[in-house]
1. Which structure, out of I, II, was distance in nm of label points 7 Å out along Cα→Cβ at positions 11 and 251 derived from, given a value of 1.8?
2. Among the shown structures I, II, from which was the value -14500 of helix-only ellipticity at 222 nm (-39500 (n - 2.57) for each DSSP H run of 4 or more, over all residues; to 500) calculated?
3. Check the numbers for Cα Rg over 2.2 N^0.38 Å across I, II and tell me which is largest.
4. Thinking only about Rg/Rh (Cα atoms, Kirkwood Rh), for residues 131-266 alone, which of I, II has the largest value?
Structure I
Amino acid sequence: MPAFSLDPSQNDWCTELRALAADRFRPLAEKGEPGRVNRPLVAALGETGLLGRLFSAPAEPLERDGTGTGGALGLCLMRESLAYACTEAETALALQGLGAHPVHAYGTAAQRERWLSEAAAGRAIAAFALSEPGAGSDAAALSLAADRDGPDGWRLSGEKCWISNAPEADFYTVFARTTRGAGSRGVTAFLVPADREGLTGTALDMLSPHPIGALAFDGVRVGPEDVIGEVDRGFRVAMTTLNRFRPSVGAFAVGMASAALDASIAHTARRDAFGGTLADLQSVAHRVAEMATRTEAARLMVYAAASAYDHEGPRAPGIARRAAMAKLLATETAQYVVDAAVQLHGARALQRGHLLEHLYREVRAPRVYEGASEVQRGIIAKELYA
């Protein structure tokens, strides 16, 4: 299927998702507490089957389902559609996917049986614990130590920081250093339940409305049954997960940009000013045209990156570059579009509770998490000069 074209079933599905987000998820989101996991909202995502879609397809490569709404492209369509009407629902879905995808793609049968069904149903909250106080953008520099404890176990000691869903998650995909001095080759992924002795967490007061926290590991015991994938091969688990989700971060951004664009079109078309409407002013109309053009360009790049992932697999040449380009362009575009929308609306857009006030707070974080814009440019440049 051409990357620039969605078929009727996909367009219909996106329309259904927008309506579902507005009618069912938005009321639940409004009852939630900022900075806390909204468990009723996550449960609703599970009850509607949306979380199950994250884990129903083969993990590598991800294939489309019969309606053309599976795989990486399906995830992008979900995130874009949900973000348009309810960013909280979008983020809750994405965090479940990010935290549990390593178990889906690399976990043992026992790990999948214990945790995936619970995550898909929205009963267990997942989290992806990679970043540390001294290792954010440079993920290979992480220092959470996994020291040998007997012939078949380890003790985790150190900290994780900026972890979405922490400290309220029920289980964590944790990346720790099992071989010192080995860079990315000495990292192992572990599945760590939240009630494991020695694991504590604190919430961080962040600009982003969704929960973010820090984790402390004080000799947390993990065994071979907790390893996700292979020992010392956890960096691959982390990077393939991020490559899987980076285009869909772009889709989240496109959804927010689309909402801001539509709000701007409606506002400028009806707002009286200077003997006509705002839309009659060439400067305003041209600004809205620029917003629309950038949003559509970002959308097409996101779809292209996701389609390539689905058809070629996560380790095909150029997949990382495409994912980085999609995230970079879409998140930078969304920042521009939302900021322009605030400017066109004026002071009303800064009032607490206004759609654009909400989007203005939401749109900043995606330029940082899952690899800041500067990191994406580095990935792109590295592949161009390889």
Structure II
Amino acid sequence: MPAPSQESPELIDLFTTYTAGPDSIGAHLRDAAVRAGADDPLLVVTGADMALYPGGGRPPTVLGFRLSTRGFKELAAVSHLGPALASLAALKRGDERGVWRADALRLLTEVRRSRAANDVALWRDRIAAPSYRGREEAIAAMVDYSCDLTERYLVRALADPAYLSERTLREDYLDDGDPGELPVSFNRIMVATFFLVGMDNAHRFITWCDVQGVDWERAMVVIAGQQGRPTAGVTWRTSSVAAIVLAASRHKLPLDRLYMAPHAPVFATPADGDLSEVAALEPALRALWAGTRATVDLGATMFEGYPAFSPSGGDEAVLSFGDTTTEVGEMPPIRSDDDWRALVTRLRVVMEDPRQLLSGAVSDYAAQQLVAHDNDPLAITVPGLDGEPYPGLAAARETAGRRAV
């Protein structure tokens, strides 16, 4: 005999009436929002490229970004020397198989090869990034110095393994010290390489956007997919790409029109000028932005009078009835089970803040209360349920029956 269903078909149908289906109310709202913004420019930034969909069915244009840009990998190779030596020091601790030594020898070989290949002509004539023009000699000198400094450290560490340590790495390589012994610390070199990469990305992107004539007040912006490390750049404040986009707009782009979407579909870097895959993703990406925006806009309708979410708002604010707070940048703390101004404001925040899970308005508070009460669900108060004057089920059905008649 099959086990009885653990679901209520009637309530599941009620669930899907609003969401989880192509013919749901939520889907209809999204579709209406897509139609309303069909002529607005859509800018999509992936981990490697930027695509501008002008709107109105016009074809996209694409700018290569990061991995496909001139000099990125070469400068990243230099900036990685610091973490590489720190990794060797970490590997050496408890290393019984000699892995650190083999890696150090391989790194030494590549450092020497890179130093031999580096010269002014490489940066001026081959890499030839426009934003580096006039600095090629200085960049070549920095790379030569970086390789020499790293080689000397590695040679000493291989000759005397006890020398390889976090202390010597900081004192003799990373940190500022005696200018006679260490004219430029590697920390400064890492800053320089990161700055050069950021400068080049920003320079090319700003130039490209200026040529495109983006209407930033109407622009729909999605930063899609993984940006660097799997955990990196998933919020406005931690995304270097978001900072570049905002700067390129001369801060005309409203921050609430820029969405971080790490799970959004992304296109592969176009090859041989073929933009068919980029064009094919436009409907899905427009639906993602417009659907998110449509839900965000419900917040003001549903929760007028409660503080609104603002991307540029301050940190979490303690709220109370009668206060003058009009916007918050984070979830306000809940002070008690009947802190209704904070509780309802959280409902507005999860609606208007696209970083939030809609069902997560009070999950953290529920978890905190369980921990404080030995994980006993009956020992805590469920706001909005416990102590509320709901009529009994029989009385409610009787009332509903009279209304139906």
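All of the numbers you see were taken from the coordinates with simple rules; none came from a lab. Predicted model, so just to flag it, every value in this text is computed and none were measured. Cβ atoms are built from the backbone, for glycine too; each structure is taken alone.
1. Structure of origin is I.
2. Structure II accounts for this read-out.
3. II
4. The maximum falls on structure II.
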